[in-house]
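Quick heads-up: structures coming right below.
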Structure 1
Amino acid sequence: MAVPKRKTTKSKRNMRRAHDALGGTQAQECPNCGELKRSHHVCDSCGFYGDREVLDTAEVL
């Protein structure tokens, strides 16, 4: 059975975990209205995904 020979120090443990943090979300400009939106998501302001309308924003409001 594999057993560690020595205790892993807090410093070594935290150095290993240094790259595990979540990154920020990426935003890009909507090609239809120019508002910022999340990548690969429907635009909240105009309801377009790529070049086609997916949501009718008149119904939502």
Structure 2
Amino acid sequence: MTLLMFCDQCGKPSEEDEHPRCAARRELEPPRYCADCARRMVVQVTPTGWTARCSRHGERTG
């Protein structure tokens, strides 16, 4: 069984190659979708970083 991963910027299934537009956004923006389940995350941006919280998979920081 293969584990399906999702793009953290657009929420669509991730393939071998990254989505070029999402890769560019990833350099400047925090993730918007959970890479494990594609649920929209609650994102908070502060002057010192960001937090993104998935209701099922918890919090990520950067």
Entry that produces 20, 15, 8 once semi-axes √(5λ) of the Cα gyration tensor in Å is calculated, selected from 1, 2
2
Quick one: distance in nm of label points 7 Å out along Cα→Cβ at positions 12 and 36 came out at 2.5 when computed from one of 1, 2, so which one is it?
2
A value of 16 was derived for relative contact order in percent (Cα under 8 Å, 6 or more apart); which structure in 1, 2 was it taken from?
1
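Any read-out appearing in this document is the output of simple, stated calculations on the displayed coordinates, not a laboratory observation. Nothing here was measured: the structure is a model prediction, and the numbers come from that model. Cβ atoms are built from the backbone, for glycine too; each structure is taken alone.
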